[in-house]
Structure 1
Amino acid sequence: MLASTSEAPLTLRGWIYEPKYDGIRALIDVRPGHVAIYSRNGNDKTRQFPAIASAFLALGKKLKTPVLLDGEIVAVDDDWKPLGFQHVQGRIHLTSASDIARAEATQPATIFLFDILRDGNEDVRPLPQAERRLRLQQRIKPAKGARPVIRLSEIAADDGRALMARAKREGWEGLIAKDGQSRYLSDKRTPAWRKIKLLNEEEFVVGGWTEPRETRKHFGALLLGYYEGGELRYAGLVGTGFDGPELDRLFALLSKRESKTSPFADRIKTQEKIHWVKPELVVEVRFTEWTSDKLLRQPVYLGQREDKRPKEVSSPRKTSKPAPPAETGTGDELLDRLTWLERNKKDEDLKLPNGDTLRVTNLSKLFWSSLKITKGDLLRYYVEVAPLILPCVEDRPMVMKRFPNGVDKHAFYQQRHPETPPPGVRRMVLPDNVEPITEEGPRDRLIGGSLTTLLYMTQLAAVSQDPWFSRVQSPFDADYVAIDLDPGDEATFAKVLDVARWVKDEIDKLSIPALPKTSGSSGLHIYIPLPPGTSYDTGQLLCQVVATIVATKHPKVATVERWVKRRPRGTVYVDYLQNILGKTIATAYSARASDYAGVSTPLRWQEVAKGVDPRDFTIRTAPDRFREVGDLWKPLRSGPPVNLKKVLRALPPSAS
C-alpha cells in the first residue's frame, strides 16, 4: 500500500501519525526457520541485509505461526538514528559476499515495522489500520537494547503536532498520516495514507545555465552555488518552477552576465552544454534534502532574491524550513504560510483551512516595537490558539480596540463595523432594543466564532478579543459574569493574588463555581457561570455581594470605590460593574496590548494559592502552556452553573 500526496491535517480524530522513514520499503516473510525480505518489486533482498535477516530468524523461533510484515529498511548513524535514503541505496544492489560484509560493517541498517498483512493463516489486510497496528504490537516484541535491528515505528494517535515539531527539529523527511479505519490495499496509492513532507528553502548564487531541451525556451536549468571559505561551491541544478515570463526575465539577466570561465571552485559536468555567468544573481530554492555528496534533492525555483548580495550566501543551513503551501489545509500550513509571507514582505489573499479567503497585509509591521513582535506574530498566535479561543467568542458581539500603529501609539474603540468584511466574517445588525449605544449611525457588529473573523479583526490591528457576556440568540441573558481585580497605583500583583484568594474563600462558602485567569495586563479576572435565562442585573448583583464582602473584611487592600481619586493608594479595585449589556472584558486566551505582550491565561486555583507571575504568559510562551495543561476554561461552558437560590439561602442576613 502506498501513500498519496493529498493534504493531511496534523490533528484528526481517528488518524495515526508516524515518521516518514527515508529508506527501502520491504515486505518480510517470517516463519520458524525461514526469513525472506522482498523489495517493492518483489525481488528477494535477504542476502543484502544479513543482520536484519538474522534478527528475524531469532524472532521467528518465538513465533508460533508465520507473519508477513511491512516496513522500511533505513541506514543509521553511530547513535542508531535514521539517515537518508542515499546512505542505504547502494546496499540493495550488492551481490558479492565481501561487499555485503563490508557494507554491513561500515553502514549498518535497521528496519522499522509499521504493518502486518498476514498473521498465521489469516489475511488481516481487511482489518482497520488501528486494529492491524495493535495486532503488530502484540505479535512483534523487538529485542531490548541500545541498538535494536528490528524496531516498531513511532506513532501518535489523533494529533501529529508533537511528532511534526520533532521532525522539524531533527531534520526528518516528514510524517505519514494514516486513517485508523482504513483497510490495507495492496499496490494502491490512496488518500487513506498521506505524506506530510518537510521541505527546505535556501538562497543560492547562480553561476551558470544549461542549454534547454526540446521546446523549453532560453535555458534548461540554473547552476547553483554558495560561498564557503571564499570559494563558490557547487550545490546542483534547478530546472523546475519557472513560467514563461520568468524564463524571459531571467534569461535577459543571465545574458548580460555571461562569462567565459566558471565561477565555481568545483569541476562540474552536465548532460547539456553549460554557459557560465558572473556570480551576481541570488535565487531562492525549495528542496527536500541534501544528498550525501552535498547536492540538492528535488529542487524547485521560487524566485529571485534581489535583497541578497551573493557574498552573503554562505554555506547553507541544514535545518528544515517548511515550504509555503499555496493553500493552507491545516493550521500548521497556515502558520508556515504566514511566516513565509512576513519573511518575504508579501501581501496575499490567504486561503484558510475552512475554505474562506482573507487578505493579509503588512505582516512585518511592528505591533510591540520594544519586543520586536509583529502583526505576523500576532496572527500566528491566534492561529495556534484558535481551537481554544473560538468557543469563547462564538455567537457573541465583539468590540474592537484597534492599534493601527502599534500598542504604544494611539488606539481607538470600534463598536460598530460599517466596512464590508470579506465572506466568512459574520456581521449582524442588532435590534434597537438590544443595541446599548444610542447615537445614530450604522449598527453592524462583528459576531465571533470563526477563524476568518478572528484573523480579520487581527488584520485590522485589534489586539485583544473582547466579546459580550451574552450571545445574539439571547442578548439579555448573561452566560457568565466576572469580578475584575484591578490594582491601583502602588498595588503589586501579590496584592491582587491576596484579593483573589479572599474572593475564593467567600465564593466557596456560598458554593459558587468560579474560574480565575490573568487579565493579560496587571490584574486578574474571576468568572462565574450563570444558569440559562439569568439577567445581567442578577449576575451583577451576585458579583456586587461577593466584592462588597471582600472589601468590607479587607479594607486596607480591597476596595469597591468606583471613583479612582477616592480609592486608598495601594489598594485593589474589586470591580463588579463590568457586568452590563455591551461592556466587555478580554476573553480567556486573548492577547493584550500590555507592555509585555501578555495573554489572558486561565489558571488553576492552586496556582493562585501558590502565586504566579502574569508576565510568564505572553504570545510567545502561552501556546506551550496551553498544549501542556489543555483547556482550563472549558468548565465555564460545560460545567455546572451557580445555584442562585442556594446562594441566596446561604447569604448572611446583612448581605441579603
Structure 2
Amino acid sequence: MCGICGIFDGAGGGGCRDAIFGMAEILRHRGPDDEGYLAVKTAEGAAMPLGGRDSRVSLPPVVEFKGGADLYFAHRRLSIIDLSPAGHQPMSYDEGNLWVTYNGELYNHQDLRSELSGLGHCFRTRTDTEVLLAAYREWGEECLDRFDGMWSFVLYDRRRNVLFGSRDRFGVKPLYYVENGQTFAFASEAKAFSALRGFQRSVRPEAVFDYLAFRTVWWEDGRTFLEEVAELPPSHSFRFDLAEKKLRIFRYYELPCQKNADWEPFCEKKGTEHVERVRELIFAAVRRRLSSDVPVGTCLSGGIDSSSILGTIDAILRNERIMEVGERPRAFTVVHDDPLIDESRWAGLVAEHTASEWHVVRPAHEELLRDLEDLVYIQDFPFSGTSIYAQYRVMKLAKEKGVTVLLDGQGGDELFTGYIPYYVAFFREMLGCAAWKDLMREWRAFGNAPMSKMKTFTAFFKDRLIRNFPRPLQKYAFNRHNVLMQYLSPAFVKEHYDRSLDAAAEALSQEKSLNTMLFSLMTSRTLPSLLRYEDRNSMRFQIESRTPFADDREMIEAVFSIPSVYKIHKGASKWLLRESMKSFLPDAVYRRRDKIGFAAPGDWLLKENMSLKTLMNEHLGAFCDVRKLLGEWDTLVRNQPRTGIMPLWRLVNLALWLKKA
C-alpha cells in the first residue's frame, strides 16, 4: 500500500519539481519504506528516474534535478509483496515505454503472471506492479476487467503520449485530481495538493450544507468539500492527452443488479445452495487476502462481519500453515467502559473460539482530545462521527504490535443487510409484490429482528409518508427532526435547501426494493465514505487494510444476484452470512441480533464546552447563526441523550476542519 502523486504542467511555468517533492513529503506517512520520482519531457518522451532521502535504490536526487521536465510522478512505498528494492516505483516496463505509480494489491497477480508468461512476457520482480504493467501492455485498458483487488494508479504511456489512470470497482483505494485546462495533478490524498503553487483550498458551500443538513460526505459525481479538488469515482478511469491537454473520465464497470426483478418466494433448497456458495466465496476471498510478505492480522469488533473473517482464518489455519499469519490468528479490538457501546464480550467469545492472539485498546477521553486534530487532518474531509476514532486506535494498536496487514469486515453491512432501515425496504418490497406468504412468515418471526414490530411499523409509516409528501410537508417533517436546521444561516439555507432536498428525494426514489437499496449504499451512499475512513486511518499507521466484503468482485456479484428473500429470513438480518458461517462462530455470536460496530463515546467532546464554543465562534460564522447556537449550546448538550450526538459532532468536526483550511 502506498502514496502516489503526479503533476503535468502544460503551460511550462516551472516549479513542478519542488511541488512534486512537497506532495510526496505530505504523503510520506502512506509509505515510509521507499521513495521514488520520475521526470518526463513529454514532447521528446525522455524519462529520468530520480530519488529522495528514503530511496532504496541509488538515483540522482530529485531536489537537484534541473532538466526542464513537464511531467512528474512520485511514489511513497509501503512494502507488502516482494520487500526487496526491485519493487521500487515509479516502475517501468516495455523498454521504458510504460511507467506507473501504483497503490493497491492485485490478489490474482500470480494467476495473471502465469498467463502473461505464457504469452511471452518476462518478469524481473515478484511484485503485482510489474504484472499490472505487463497486463496493460498485453490487453490495453481492458486489462482492468481481469484484475481482482483494490487499486489506484496512473500510468504514462509514451507511445500514445497519454496518462491512463484508474480506481478499483468499489473505491477501496483513493485517487483525487486537480485540473484547470493547463495543469493536471493527482494524489492519493487531497491534502497533498497544498504543495501546488497557487492552490487555494476553497471550501465548497454546497458540500458544507449537504454535510450539516443531510450528513452527506461523498458525492457520486466526484465533487468534494473543496472547489478545486475532484475525486475519481470508483469504477472509473481517465485518459489525459498530454499533447491536447484534455481529460476524459469514463466508467469501466457497473455492478450487475436486478433492479426490476420479480419477487421470488423463499425456497429451502435454493436457500441451502446460496448458503453453500456464499461460504465457498468467503473462504476464497479471505484466503487470497492472506497472501503477504509481512505479518497479517484482523480487526475484531465483535459483530458478525469481522467475526466471520476471523472464524474463516482460523478454519484455513487448521488445514495449512501461512507463515505471515502465524500459528494462530492475531485480532485487534477497541474496548470501552460504557456497556452500551462496548463489544468486548462478543469479541472475547470469538477470540476464545478461534484461539486467537487477542489485543485490546481502551481509549480514554483525554486521548481523543489529544488525537483529535490529527484525526481530522488525516481524514482530509469532515466525517460522520467519533466512531472513526475507535478505528483509528485499532490501526495504531496493530502498528504497535508489529502487524502491517489487517483484514476488516467493512462492506459486510451493505452486502449482506446489516442495518435496521433494510427491514423497512424489505417489508415495502414484499407489500409491493403481494408476497403475502413471505410477509406473514417474517412478521411472525420478528422476535429475531434487531427492532420491535412497533418501531418497524412506525419507521415504515414514516417512510411511506415522506416519500409521498408534497415538498412543503417534506421540509416541515425534515426540519422537525433535524436539530441543526434552526441554527443554520437563513441565507445559507435559502441558497442550498431545495437542491439538497431534491438530491435526497431522488436517491430515495431509486430504492424500490431491498437489493436496489443495497446497490445504492454499496456504490454511492454509504460504502465509499466508509472506505475513505478506513484508508486514511490505516495508512496513518502504515497498515494495509484489506476488505474482502468490499472489493471481492466474484463474491459481491454473486450476492447481488441472490433475491432479497434470502438476505433477511425469519427476522434475522444477514441470513446468508450467518448460515454460511454458522460452523465457524460461537453460537452466541451467530444468534446475535443487536448492531453496534466500531464505536466511541459521543459525549467525550461535549465535556470541553469552552474550547468548543471558541472553536465554533471562530470558524462557523459563514454557515451558522453562531450567536444563537452558542446561546443554546448548553441546552443542546443536555438534550444530547434524546437528540443524539451526531448533529453536534458535525458542527465540531466542521469547525476543526475549517481551522485547517
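None of the figures in this text is laboratory data; all of them are computed from the coordinates on show. These numbers were taken from a predicted model, which means no experiment stands behind them. Cβ atoms are built from the backbone, for glycine too; each structure is taken alone.
With distance in nm of label points 7 Å out along Cα→Cβ at positions 128 and 432 computed over the structures 1, 2, the top value is the one for 1, the highest of the group. Of the structures labelled 1, 2, which one yields 3, 15, 25, 27, 20, 9, 2, 0 when P(r) over Cα pairs in 10 Å bins from 0, in percent is computed from its coordinates? The read-out was computed on structure 2. Comparing distance in nm of label points 7 Å out along Cα→Cβ at positions 456 and 512 across structures 1, 2, the highest figure is found for 1.
Which one of 1, 2 has helix-only ellipticity at 222 nm (-39500 (n - 2.57) for each DSSP H run of 4 or more, over all residues; to 500), as calculated from the coordinates, equal to -12500? Structure of origin is 2.
In terms of relative contact order in percent (Cα under 8 Å, 6 or more apart), the structure with the greatest value among 1, 2 is 2. Using FRET efficiency 1/(1 + (r/R0)^6) of positions 256 and 544 (r between Cβ atoms, R0 = 35 Å, to 0.05), single out the structure from 1, 2 with the greatest value. When FRET efficiency 1/(1 + (r/R0)^6) of positions 256 and 544 (r between Cβ atoms, R0 = 35 Å, to 0.05) is calculated for 1, 2, structure 2 comes out on top.
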